[in-house]
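Computed from the coordinates by the stated procedures, all read-outs in this text should not be read as laboratory data. Just so we're clear, the structure is a prediction, and the values are computed from it rather than from any experiment. Cβ atoms are built from the backbone, for glycine too; each structure is taken alone.
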Structure P
């Protein structure tokens, strides 16, 4: 009598265990299906072309920029150092700067021509994200720095109009770089606005006259850049990127196994992730994809709410990501981390195998966009102050005086939502944002985003 009962219980135990194993196997696929359905219902774009639509070849500036890259001279380390010191306002031999920049003029002329086109498409999209190249970002950064040095030299020589032409070209480049919302493009646009403020700061310090037509053009170009929309498009792009990448990995199981197998830690020490062999491949891929889609959907919601960004929500999302992706264990050079791949994508700086132009620390990206918006608004306020000075031969005591004739409203600090800070004294003025530490340090702290003008 006992034996049939034991056999029945054993059979039931096997059935329950089998069902649990089947549910564990199916759970990631069901979760992935729910995530994809939620994206469809929310109306999120699911193709790269929906985020970065193609443009006619005759409106694409990328081929002209590539020709400009080919004309760039191979500057020595000492020559680059001279230009850096000149941009920073340190004493250098101006004749040496002039000699270096003379060799760069053909490339700069072609780059300024390229900046006049409305679009710049560099990337040919493919699911294999590891093979996408972003070498153009380094060259564009070099062009931007050279444009600043050339603009400052033109100001030194009294060529205000030529200097402003360089500034206009920089702002056009920022707009072009915003069309492909990769992490590297976001970082480059922030740099361009910092460089643009460098030119404007030098012009205001010299108290030069800028033509009304150029001021209107600068106002228009500086207002075209939309940091919030750029962040939204970036996270939509990341959703598309991970969907395409994991579909590609599923179609290439041998490569997928290799990607899951080798992991690295903070010191870039390699170790074998045996979860890649123990767990079913497609189930593991689905689990990692689900985590990454949920992560970027949460960041997308922060981007959509706009500034000031919810920095506390970032902490909550970060804790969730750390807790979720840390599941498993590690012993010396061996590990069992089922979500190790998702962890590497969430923390690319810590684990380090993926291209920073695509995969980037998201908190730093939000901070960078906020800093870029602060630079953008400081630029617009500085232009308004300069117009006020050109018409009245003095500067206002507060920014509210500029409203509504020169500004529709006093721009807000993107870090805390309060008006930008402004201080005027007998030697000049300073405009600043509190920056990433969220403390008002008077515009003198390294974390502050500031523009200080000292009258010469």
Structure Q
């Protein structure tokens, strides 16, 4: 492809007041309002004693401006300016400058972040009422919990400290902040964020997990999940507090246990005849018996986790063992790596193992957040960054709802794909006879999906 005109340095001029760069924000923010976003923000966000007198004024439109910017790809505060260029301020009312949004964020404390957390939960419930985001939730749904470390480099970031993370399969220490995230998904639906809480980088992964799980289950029920809820997590969350929470809320747990001596004794007691080959990468079926010939096998036993004061917790310990990839080729016998998880699921061991391994789906949410609003931790103030992370969760859910309304082709698309196909579309705003019309590019490859989103949002009434 080559340039077809001869341009001069004076050929490019920024002078078009009716051109908008993110026409897809019109149906996306209309959907947000139909789920009651502005009313929730206005009713729940209250900053009684601001540091700057004007800092806490009008929090609802300021935060809505930030969420709109995140849906369009903003990953630091100055990026919010992209929703103020050209005709964007004509398309939307009360669009605020990045400096004004930043002033509001710096007023946030831990308590204010919890107010915003309740907006995230109730807005998700409103989105699920408006759009079928969790098909199959009447049968079963999955709550996944995990944490990540977002690196920071400034010397004045509040809460920044060195925490353990894994890069290329190796444990390393990295300076940063550590969001704890919970998601809700079904067998056929991608994950939605039910809660996100920013913590110091050195914080133990399991700190606050029980409360986050309780909030996630409550949010899932409010979002219309009537079936069985399974809580999945890695070894940082296989603790008594999380197990008690799951039992108290009637949820099934499927949690990895730390390999202590008691767990190792239970694994050693499993008979060699009890191991069953399972479907795994590279597995093939035996043409005679139909059984899997695989490098992975599953077995189960009963395990009791002792608990002082309130009795013991007895459930199934399902163990998957995999041949160690580092063992020598001429070894006389296989060397196994064992991966135990503790569950009260009633599924067969092989099915329970597959269900548990699908906990990795939460990594797709992390990838979307890192490739979007959480690419940077923008402020030096911890409270501001907490609010930023929660707004990122709201924006993530909003894009997932918009993708569902756009059709099956975008239902599982990545956030970057949704922004490129549905949000960041240039358009010219015209008003013949005072009727606004958006003139979009001809031959847009994803026109059917965009039109489907438009027709499914514009003209609908708000649920608030």
Practice task
Using Cα Rg over 2.2 N^0.38 Å, for residues 144-415 alone, single out the structure from P, Q with the greatest value.
Solution key: P
Fill in the blank from the handout: Working back from 12.2 (mean projected area of the Cα convex hull in nm², for residues 72-255 alone, computed), options P, Q, answer is structure P
Completion exercise
Output 3.6 (distance in nm of label points 7 Å out along Cα→Cβ at positions 56 and 208, calculated) maps, among P, Q, to structure P
Fill in the blank from the handout: Matching -10000 (helix-only ellipticity at 222 nm (-39500 (n - 2.57) for each DSSP H run of 4 or more, over all residues; to 500), computed) against labels P, Q points to structure Q
Completion exercise
Working back from 4.4 (distance in nm of label points 7 Å out along Cα→Cβ at positions 216 and 328, computed), options P, Q, answer is structure Q
Problem - Structure responsible for 21, with relative contact order in percent (Cα under 8 Å, 6 or more apart) calculated and labels P, Q on offer - result: Q
Handout entry: Read-out distance in nm of label points 7 Å out along Cα→Cβ at positions 248 and 368, computed value 2.1, structure in P, Q
Key = P
Completion exercise
Note: distance in nm of label points 7 Å out along Cα→Cβ at positions 232 and 304 at 0.9, derived from one of structures P, Q, originates from structure P
